[in-house]
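Pasting the structures here.
Computed from the coordinates by the stated procedures, all read-outs in this text should not be read as laboratory data. All figures in this text were calculated on a predicted structure; none of them were measured in a lab. Cβ atoms are built from the backbone, for glycine too; each structure is taken alone.
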Structure I
Amino acid sequence: MDSGEAWPPQQLNLTAVPQFPLVCAGDDLAQLLLSRLPAPDAAAGAGLAAGAGLGDGAGLRDGDVLVFAQKIVSKAEGRWVRLADVAVSQRAQALAAQVGKDPRLVQLILSESRRIVRAARDVLIVEHRLGFVLANAGIDQSNVAPAGEGECALLLPLDPDASAERLRAALAERSGCRLGVIIADSFGRPWRVGTVGVAIGVAGWAAVTDLRGQPDLFGRTLRATVVGHADEIAAAASLLMGQAAEGRPVVRVRGLAAPQAMSDSRALLRAPGQDLFR
């Protein structure tokens, strides 16, 4: 993959895919995306009318990166759980009383987690089974309940990197373009207020960019600079996705240089031996 751009680029084009529908279990996300884009050969023209699509250069090109919100990936993969179906353990009951959360939700959090990092009133930080440290094991209840299903919760994909790779392969096969795919979620951060977009699944791209050994502006050799490349892309895309009722779960990023080496989201996880706060 070669976008022909330098890294870092001087400018990027980020565009939310318009009119993306609500997603149900079993939906083909690649097909839903492509049905809202012109074919690659049609995209070379003047583009679509304002408000009708992605504008000039619409469609997909080699080197584009597609950022999918985790929520629609989880929905398509049927990661819903009806809270009425959850059997609550004594441990979940006790922890729910401590943190002031629904015991059924706490049971799901425990089931998705390796360990509890912090527990306090209204706060439950865990290490997810995938290695992420985050609140509530990434389990969400906003904008998730299918009609007639009652009170539901939505879990993270079983394997977000594998989900990203399936999307990349399907889009590449059907579009003929060489693409990157990132699955993004919103995480809080220690010592900082507010959530930001982060990459939990990466395929066909680099999760990190290692700049160690390169010179800075004054010729000093960089010794510790490793950029969370996929996280930066996810954060930029989240500006367009929004966090509430925007309905923009897919963003196309154009203008990034092709990475020299590919890596998945596991490259973003700090090894336990390097984690001074663990």
Structure II
Amino acid sequence: MLASQGIGMVATGLILVLVGDPVPGAESILWAAIAGISGVGGLAFFYLALARGTMGVVAPLAALIGAGVPVLVGIINGEDVDAPRLMGIALALAAVVLISLPSRTANAAERRVFKADVAELPIVILAGLGFAGFFIGVDRATASGSLWWPLTIVRVFGIALVVLALAVAIWRRREGSLRGRAASVLGIDRLRESGRTFGSIALLLLVTGVGDLGGNVFFVFARGADTLAVAVVLSSLYPVVTTLLAALLLRERLRPIQLLGVALATLSVPLLR
């Protein structure tokens, strides 16, 4: 997250200098800050839930909340969503859930992920709400017509939250030197143990940061071309694309439930036009 947020902040800052985007009002800045904090917070809760072994609940529920809440907000705010589009939204949300479900193989550890631990559901819900807050915040922040200032502010607050979380994690580790604790928290020790260098993953980090920023930019473009409900739902179909790319490039076999998800996603797109 530190790399993707940092690269995104540098990129948006450079673009901002080049295009001379007008400074937005206080309301736009506030919504951009909310989007940055919500997005990083959502990812943090998402990873925390995954680390606790609730993947079978995390992926589909977080995806459903992350896309469903902005849809409801858009409809409540008076967006014109007719019956075919509502059907398309429902099919797309169902597709995201189905494509996100993990495999139910015979391995006991993999079966465990389907056990919904009620005590951890709040973490999953917070992850979904974080994603939803990001979509809503970016939508409101760019409503004035300014693009690069809000996206830069999103990254500034996002990386500030990441740095704060890392500082707290380093401080809580009482043993060892400050440098050693920082290397452990940042994963530098694990990188060294693997025999890889930072240079060997620099391109991957760059692609991740640029891809993350590109997703934000294209979401704003999609929102400018249609309603928030449609833009969010179409943006949330990325698990379908990821699954298809894995099947085509990595030769991963699609499970029947995933094939059903792909089919529902395919059916939903014409209805959302």
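Looking at distance in nm of label points 7 Å out along Cα→Cβ at positions 67 and 99 over structures I, II, structure I comes out largest.
Given that Cα extents along the principal axes in Å, for residues 59-162 alone, derived from a single structure, equals 52, 42, 22, which label among I, II identifies that structure?
Values: I: 53, 34, 20; II: 52, 42, 22.
Working through the options, I get structure II.
Out of I, II, which one gives -6500 for helix-only ellipticity at 222 nm (-39500 (n - 2.57) for each DSSP H run of 4 or more, over all residues; to 500) as computed from the coordinates? Structure of origin is I. Thinking of I, II, which structure, once mean count of other Cβ atoms within 10 Å over residues 91-98 is computed, gives back 22.6? For mean count of other Cβ atoms within 10 Å over residues 91-98, the value 22.6 is produced by structure II. Here the criterion is relative contact order in percent (Cα under 8 Å, 6 or more apart), and among I, II the highest value is seen for II. With respect to Rg/Rh (Cα atoms, Kirkwood Rh), for residues 155-234 alone, the largest value across structures I, II is given by II.
Name the one structure among I, II that P(r) over Cα pairs in 10 Å bins from 0, in percent of 6, 27, 33, 21, 10, 2, 0 was derived from. Label of the source structure: I.
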